[in-house]
Structures are given as C-alpha cells and as structure tokens.
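Multiple structures follow.
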Structure P
Amino acid sequence: MSVIINEKKPTELKTSDFYYDLPQELIAQHPAEKRDNSSLMVIHRKTGEIEHKKFFNIIDYLNPGDVLVVNNSKVIPARLYGHSEGRDDAKIELLLLKSCGLDTWETLVKPGKRAKIGSRLVFGDGILRGEIVDIVEEGNRLIRFEYDREKYENIYNILHEIGLMPLPPYITEQLRDNDRYQTVYAKTEGSAAAPTAGLHFTPELLEAIQAKGVAVVPVMLHVGLGTFRPVKADRIDEHIMHSEHILVSQESARIINERKANGGRIIAVGTTSCRTLESVADDDGKIQAMESDTGIFIYPGYKFKAVDALITNFHLPESTLLMLVSALYSREGMMEAYRVAVEKKYRFFSFGDAMLIE
C-alpha cells in the first residue's frame, strides 16, 4: 500500500468522513482468553506497509532506549442503581464520571427528568445517599454524596460493595471476571471506563519488554465522557471535548525526557496516554510534570509534539478516537487499514484486537 498524501484540510473534514461499515459480529463481547494472544495490526507509517501479528509480538517492534508510556488509572464500579428518596418506585441509574472533590461527583443520571436540583437519591439500601446540587455541561448532574465515613472511609469502598463495572453499551454479555476490564498495572482509582489498549499486556510481557531495555513509565488520565462522547457536530473542528483529569509525575517526566534526548522513541499505550503526553508537552516536545484537566482534541492537521508511536485498539466509527489515530497516520490511510481489519475479521472496540502505528 502506498503512503496517502492527498489529505483534506482539517477545516474541510466532516464527522461523516470517519464512518465505516462494521459487521455486528466483529464487536468483541469478551476479552481474549489470554491477554497478549489478541491479534495485532502493525502499520509502518513511512512505507504504508501493514503486517498481521499477535500482540505478544509487540516486543519485536520496541527498541532498547524506547519508553512505553502507560495510563495507570483504575476503573471504579461507577454504575449505581437506586431510587428517589421516599419513592422506591422512582428508579434511578447513575454513572459517576469525575470526582470534583469533597465527595462531590459529576454524574450522568437516567432518567434525567427526575434529576432536578435538590432531588435526593438513595443507593444500596441507604448506605449511600446523594443530593443533586447543580446541573453542568451536557445536562450532567453534580451530586454530593453522604455515607458513614467511620465505617467506609471513602466512597470507593462503597462503590466496590454496591457498584457495577461500567461496561460500554455495545458489550451485551456479562463479564465473568472484573479484573479483565482492568490493566495489570492499574493503580489510581477514578476511571469510568478502561484505557483499553493496555488490556493486552501481561506481567510477563512487560517484564520481557523491560529486560530488553525499554522503560515502562506511568502517567494518569481518568477516563470519562471526554474519550467516548459522540461527535454531534457536522464539522469535526466544531466538536468540544469534555475535560478529564490528568497527572504526570516528576519522575515519569524525567525518564521520558531523558530517553527522548538520548534518541529513544515515546510510544503511547492508548489514546488516553497519548492525549496526556500531548497535553503536558511544551513546543519543543519536552514533557512537563503536571496535575491538571485536559480537553485536548486531536484530529488530522494536529502536529504531534511528543508521541512517536501509538498502541491502540480499533475504535467506533465517527469517534474522536478514530480521528486521533488518523491524525497520527492519515485519514485515508487509516480508513484503508480499518477496511483491511474488517476484511481480516479483527475484533473491534474495548475487548477487541490492537494496532501499532509506528
């Protein structure tokens, strides 16, 4: 396949330019039996060549001196079912999106018509209660929670008791093991969805990668609606991302910058790691240690400052994630790669197969 250079200008790109047909049976409903046995498509950007491998072959494409940047955010059981206080028949479904401090969370509430300011909600037979205190962007609700702090210490302990894993709506089968919706390096609780590119790594594969001289360095982005929010605008440059919380430590920034200065590549594991790095990189590509929120939207025309290569899954049609990977390669080239993936029957989305864009 030849390299595509006949690209549209960013201001000409429409959401529909990122549509592709996907047979329903290619949407993965469960993880691969072994994490690193999923399929891997390798795209060589310089030549346009595509290779078809297994994920454990990823080590063959990593060089001593490279740095693999992973998102160590941990998925919380963020879906709650409850009812309006005093009305057992007024059922409520809640998805916790982002902590706003002091046991206050931005949430998605269904049905929205019951979610008025001042409404009180009850979960888990009363061990968790909440009051809607504000309505924020996109109609999301800000809820202040109450619980027995002496018994539960923090809200995460309650969520692990009464919450459910917030699997995407396109996964209709029950997950038998919640750990399979966590990366093996997940550490900091706060995500409403998994950074799924990292699901393919096993401890053994990571050890082998490090033994080869590749650094594995954590950053953090708590995955919320910003990653998955559908693009409703006709022109993609009119879409506004929902903000998500990020953290890059001094130690992680130091290692990444040292490796880059010595000729190593920065390889982001997942679009969340990529967005984190590009959010904290200065104009010279140097990574700054930082804790902040990011609403960065990467689409074709964007000039990458830090990331040299990306490991990612196969994304939904017309999604911001598909736009991001198209920015790293090209829109036409990426759409052709997706056509090949459908033809070769790769598995798509959260529990699906992986792609390396190098």
Structure Q
Amino acid sequence: MKSDIKALIRPNILALSPYSTARDEYKGKIGVFLDANESPFENGYNRYPDPRQLTLKKRLSEIKRLPIENMFIGNGSDEAIDLMFRIFCIPGEDNAIAIAPSYGMYEVSAAINDVEMRKVLLNRDFSLPTDALLKAADSNSKLLFICSPNNPTGNSFEVDEILTLVKKFDGIVVVDEAYIDFSNKESLTGKLSDYPNLVVLQTMSKAWGMAGLRCGLAFASKEIIDYMNMVKYPYNINLSTIEKVTKLLDEPLDEHVNTIKVERENMSRRLKDFEFVKEVYPSDSNFILFKSDDGDALYNYLIGREIIVRNRSRVALCENCLRLTIGTPEENKRVIEALENYK
C-alpha cells in the first residue's frame, strides 16, 4: 500500500488547473447573478446547479456519517469509475486489475481510456482469489476493482480479505458496494481513515430506488476526492437530480429492502424445486444467479412470456446461468407461475 497518493496520479493531472466558476471563487452572499451568462428569467431551471452539490452532500453526510470532504457525487457510479482511470492511469502504459466475472463497466472504461484490463477469475465457488490478484500486478498496476456484493454472482467477500488486498496492493483499490444495503456485511466506508488508497463506491440506483436519476457516490480520502472534483465536468449533476434525490432521501429505506430480502429467500427456495434448475447461488444482493440445464432455452422461454432477465450463459464461470432481479411480490409470483409451465 502506497500512502503517497500523488505518486500514483498521472503527471498531467498533477499539473492540471481545473475549471473554476465565479461561484466557486466567491463564498459570500450573492443577490444578483451576472457571472455565468444564464437567462435571468426564472422558470426554476434557468440557473446552473451547484457544482459542489453541497445541499445534497450535507443530507448524505448525515445518513452515511461521513464528512462532506470525503464524498463525491457522480452521474451514476460509472462517472466515478471513469474518473479513476482518468486520474490514475496513463493511457497505453498503465494497467488495472479486476475480478471476473464482475460488473462490465470496469473493462469498458479501461478500453475507452486505453488502459489494459487484467481480469482474474474468481475461484469456482466464487470466492476471492487474493493471491492471484496480487500476482497479476506489476509496477504499472494502478487500479484494482472489487465488487462486493459482486455482480453477477451475488456474493459478498470477507472484509478481512479485501483489506488484505488494500494493504498489499501498491495502487488504488476500488470497492464497489452498489448492493451493500442488501448484505449483512459491513461497509468499508468505516475504514477510509485507515487506508489512503481505498475508494468505496455506492449508488442511489438500487436500494434507494433512484436508478432514473443517475446518482452515484464515491467515498475516499480528501486528497482523492479533491482530484475527482478537479477532473469532473463542472456541472456534472443536474438541478432536477440534486433536488429530487435530496427529497427522496427522507423516504424510508428499510421497508423496501426488507421486502426484497424476504422475496429473495422465497424465490431462492422456489427455484430449487424445479428439476431444470441445477444450482441456486447464495445472494447478498437484490438478484439471484441460478444455473439451469439450458440457459438460452430458459431465457428465450421467459422472453416469450414477456419476462426479461439477464442471460449470463456466456460469462466465465456462469455457463447456463440466468440473473434474476427480485421484483415486487406480484412480479415474483408471475415468474414462478411461468417457470411452473416450463417444459
């Protein structure tokens, strides 16, 4: 683990003079806004949004129990993923490492940024191949992505195993906790002060039910967050998203999460009753990965019943597997009824 984060940052980013708005530069009270060439005629959206999203961050700070200075808000978690490559990886020279199978945007962002992605297969039981991940690294390995709970396998990794990687990897370890609200494992946000090379991603898309608003979160040291704010586009989060997410944060979360957990266990139990289902994998997320005797045939059958799931049959270690998101009780009942009439 490198404690000197600057040693990992691209030289051009270290030398960057970020775009700055007049409202960033002046912190006092403003009565007349004539700095940004906006329309002066009020319609609720004629002004640019706060580039620092301070109102939303203050509310999130209360919920997450983390200082604002350790928080980044992105246009979905995908923006934060892309920023990791843009800040830390020199195109055509550096590389990143990720577990496989896992969330596909790590590899896509790597390709967009001309960064080699080294994928390391999970063990057959989907456990974390700690030694293999470390062996895949060299002096140009800047990023290591761990999704926990993992997509598409659904399982969480042990905190101690992840922290071993954080300690031993001489780069930035990005732990993607998009599904953490459905897991009994603790978030690693509580470890940020101990590990300067740790970045934790979360999202408002899953448990919070705000996928359409595109609001992703990154938590890290103030130093890393400062660089993310330097490199991001000035107004990356629009006013509607800021206002709506802030309002929806007052809605209760536990009821929906608990319902999904109950429905997940019910669905897992019912899937095991079907002869064509060969294995149902444990899940800490809002979906279930299961193996059938013919993944393509079952997928096409469900499509014919106007039910769409994710066919993962061509993903390594997931042959003939489908990923089924847990829906409402009524939707889940419809899935079971369709499966009862299969074959």
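All of the numbers you see were taken from the coordinates with simple rules; none came from a lab. Bear in mind the structure is a predicted one, so any value in this text is a computation, not a measurement. Cβ atoms are built from the backbone, for glycine too; each structure is taken alone.
The table that follows gives values for the structure above.
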{"item": "Distance in nm of label points 7 Å out along Cα→Cβ at positions 179 and 331 from the coordinates reads 4.4; which among P, Q", "result": "P"}
{"item": "Read-out mean count of other Cβ atoms within 10 Å over residues 83-90, computed value 12.0, structure in P, Q", "result": "P"}
{"item": "Ranking P, Q by FRET efficiency 1/(1 + (r/R0)^6) of positions 187 and 291 (r between Cβ atoms, R0 = 35 Å, to 0.05), the structure that comes out highest", "result": "P"}
{"item": "Identity of the structure behind 18 (criterion: relative contact order in percent (Cα under 8 Å, 6 or more apart), calculated), options P, Q", "result": "Q"}
{"item": "Structure (P, Q) behind the derived value 21, 17, 14 of semi-axes √(5λ) of the Cα gyration tensor in Å, for residues 67-170 alone", "result": "Q"}
{"item": "helix-only ellipticity at 222 nm (-39500 (n - 2.57) for each DSSP H run of 4 or more, over all residues; to 500) from the coordinates reads -9500; which among P, Q", "result": "Q"}
{"item": "Given 2.4 for distance in nm of label points 7 Å out along Cα→Cβ at positions 91 and 155, calculated: source structure among P, Q", "result": "P"}
{"item": "Ranking P, Q by FRET efficiency 1/(1 + (r/R0)^6) of positions 163 and 243 (r between Cβ atoms, R0 = 25 Å, to 0.05), the structure that comes out highest", "result": "P"}
